[in-house]
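Pasting the structures here.
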Structure P
Amino acid sequence: MIEKRDLIRIKNNSSKLFEISKHIKILRHLSWDKSIRSAFLDSKPETIPKVEYPNFDSVDLRASLKKLKSLNGDTPCDKWLKEKTNDFLSIIDLLQSSGTEQFFKKSEQIYGSPNLVLNDGKTSTLQLAKKFEFLIDSHLEHFSRYLKVDSIPISDVKKKIEERLQPIFDSKSPKIIIDDQISSRSTASSKRIRLRKGTSFTYKDVDQLINHESYIHVATNFKR
């Protein structure tokens with residue numbers, strides 16, 4: 001059983017790690033300028049554009065993470081926190097290699113690659129993805145005439161999400177922003193949900209956005 005002093009240390013270290021993690025924004029650092037993204041998509045994405053990524057200032061972050069590692073004990077929770085700290089150190093190395101050949105190697109070390117063999121010892125992630133694609137395409141081909149739904153204006157999507165979240169989050173409700181600078185259909189942080197301008201959404205998407213972006217990305221960031 002974990003002693004009270006260990007619980008206090010683990011809680012403090014966990015909070016410190018969370019605060020440090022707020023300054024390590026992977027997608028924000030790697031995001032392309034709108035002009036580059038538009039030119040890439042308009043050219044039938046055949047050639048990767050040349051992108052100048054900003055330098056990632058990691059001196060203070062790296063020092064804070066290394067100091068935090070030295071404060072961990074030897075309980076299972078401490079060991080888990082140490083692993084997470086090492087993960088963030090690896091991500092810092094990844095961001096510092098942005099735009100270089102080392103980026104892929106470091107990314108592969110952290111996230112794996114399409115040729116990574118899964119636990120069955122024979123199936124790769126790429127093979128599994130192709131299997132899912134085949135199954136989904138077969139399903140859509142068979143049921144496509146039943147799945148057609150009308151899209152709704154993104155302004156209505158924004159309004160409906162706000163109406164649904166206000167009674168739940170009250171003053172802590174995330175701000176819903178329509179943004180033309182994001183590449184995915186939607187993104188979320190603890191305080192904002194961004195919807196990509198020009199994207200088609202349906203009423204079913206509203207439920208999905210609320211459940212995923214709000215109840216996962218927003219709600220799980222609240223301090224207990």
Structure Q
Amino acid sequence: MVWRLIVTAVAGYLIGSVSFGYLAGKIFKGKDIRDVGSGNAGTANAIRNYGWGVGAFTFVGDLVKGSIAALVGVALFGELGVYFNDVWVQSIFPGLNVIAGLDSHVAIYVGGVAAVIGHIFPVFLRFKGGKGVATSLGVFLIIMPLPALAVFLIAVIIIWLTKTMSIGSMIGMGLILVASLVFNWGNFWHHGTCALLLAVVLFYHRHNMVRLAEGKENQL
């Protein structure tokens with residue numbers, strides 16, 4: 001179990017270290033996104049400086065890598081039970097009844113958290129990356145698909161109304177933890193992962209919170 005979890009963590013981190021904001025800037029604009037705007041390699045900075053198309057590329061890429069990293073451990077342990085036993089997946093695909101062991105159960109969270117760490121501290125970019133929101137969403141779409149999708153839609157509405165990415169991102173991350181406690185009560189790996197990623201995202205949005213309090217936050 002231990003060596004597979006280590007491999008899962010390393011693989012998740014390396015996957016997370018692939019910065020789609022950086023790639024988008026280089027491919028579409030010939031620039032390093034970290035040299036423009038806020039200097040952040042995430043979706044909001046891509047939208048503000050390169051437009052919605054590049055921003056969408058960045059968002060989708062960062063989201064997908066979170067999902068892939070969360071599934072790496074499942075692949076290594078040869079089980080898809082955690083995913084298919086999720087109550088929401090069961091509601092979509094009734095009859096699936098694959099029982100997963102603790103190993104793959106833990107591996108999903110290990111791979112996902114490692115990807116978010118990789119996104120924030122990418123080894124390929126001298127450890128200067130994004131804030132982890134899109135990658136976290138990719139992880140949540142694996143561990144609780146329908147609640148995560150619902151929260152994402154709420155966050156999009158908030159962002160549309162406020163024109164402020166940080167507000168939607170932070171509220172969305174908070175709602176994810178609430179959804180975990182409501183729909184997955186008693187799964188402490190689940191709660192712990194959601195709480196940890198919320199804490200990480202809030203920490204890296206601390207300057208955004210200061211600007212919001214001062215009425216100086218960047219808008220889309």
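Every number here is computed from the coordinates shown, using simple stated rules; none is lab data. If you're wondering where the values come from, they're calculated on a predicted model, not measured in any experiment. Cβ atoms are built from the backbone, for glycine too; each structure is taken alone.
The table below gives the values:
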quantity: Structure responsible for 0.35, with FRET efficiency 1/(1 + (r/R0)^6) of positions 33 and 113 (r between Cβ atoms, R0 = 25 Å, to 0.05) calculated and labels P, Q on offer; calculated: P
quantity: Which of P, Q leads on percent of Cα pairs over 25 Å apart, largest value; calculated: P
quantity: When FRET efficiency 1/(1 + (r/R0)^6) of positions 9 and 169 (r between Cβ atoms, R0 = 25 Å, to 0.05) is computed for each of P, Q, the largest belongs to; calculated: Q
quantity: Which of P, Q yields 3.7 [distance in nm of label points 7 Å out along Cα→Cβ at positions 121 and 153, calculated]; calculated: Q
quantity: At a computed 14.8 (mean count of other Cβ atoms within 10 Å over residues 65-72), which of P, Q; calculated: P
quantity: Identity of the structure behind 22 (criterion: relative contact order in percent (Cα under 8 Å, 6 or more apart), calculated), options P, Q; calculated: Q
quantity: With FRET efficiency 1/(1 + (r/R0)^6) of positions 41 and 73 (r between Cβ atoms, R0 = 41 Å, to 0.05) derived as 0.25, matching label from P, Q; calculated: P
quantity: Test item: helix-only ellipticity at 222 nm (-39500 (n - 2.57) for each DSSP H run of 4 or more, over all residues; to 500) calculated as -17500, pick one of P, Q; calculated: P
quantity: Mean count of other Cβ atoms within 10 Å over residues 161-168 from the coordinates reads 14.6; which among P, Q; calculated: P
